[in-house]
Structure P
Amino acid sequence: MKVLIIEDEHLAARRLQAILTELDPAILVITIIDSVEEAVDWFKLFPHPDLIFMDIMLAD
């Protein structure tokens, strides 16, 4: 399963990534994005992941 994390708190994003890969080594965190602007750009360039974890409040 391909997962995208959108989170501006670096430690929280890394912890979520660790939890996911610990639960299932087949989970691949494609990337961690830290802003809405970066997320919009990313979605224009890459295929959509199977699952997205999104912070409800980002810096931008």
Structure Q
Amino acid sequence: MKQQLQEPSGFQSYGQIQQWLKSELGLSLAYKTVYEIVRKRLGAKLKVPRPQSTKQQE
């Protein structure tokens, strides 16, 4: 999981990490638990760009 968090594509949401943990490791963890592991223990941030207004100039 740590390697995938470091990739540019990475995970898009903590819910997606929950699904990955369930499918790969068979772990069913609460959202809060996943968030705490990713942010506090691993020190990682999700690679999701902030939304931009459609009215904003390029």
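Read the figures in this text as sums done on the coordinates, not as results from a lab. Quick caveat, the model's predicted, so the values are computed rather than measured. Cβ atoms are built from the backbone, for glycine too; each structure is taken alone.
Annotations for the structure displayed:
- Structure (P, Q) behind the derived value 53 of relative contact order in percent (Cα under 8 Å, 6 or more apart): P
- Source structure (of P, Q) for distance in nm of label points 7 Å out along Cα→Cβ at positions 5 and 29, computed value 0.2: P
- Computing helix-only ellipticity at 222 nm (-39500 (n - 2.57) for each DSSP H run of 4 or more, over all residues; to 500) across structures P, Q gives -12500 for structure P.
- Given 11.7 for Kirkwood radius over Cα pairs in Å, calculated: source structure among P, Q: P
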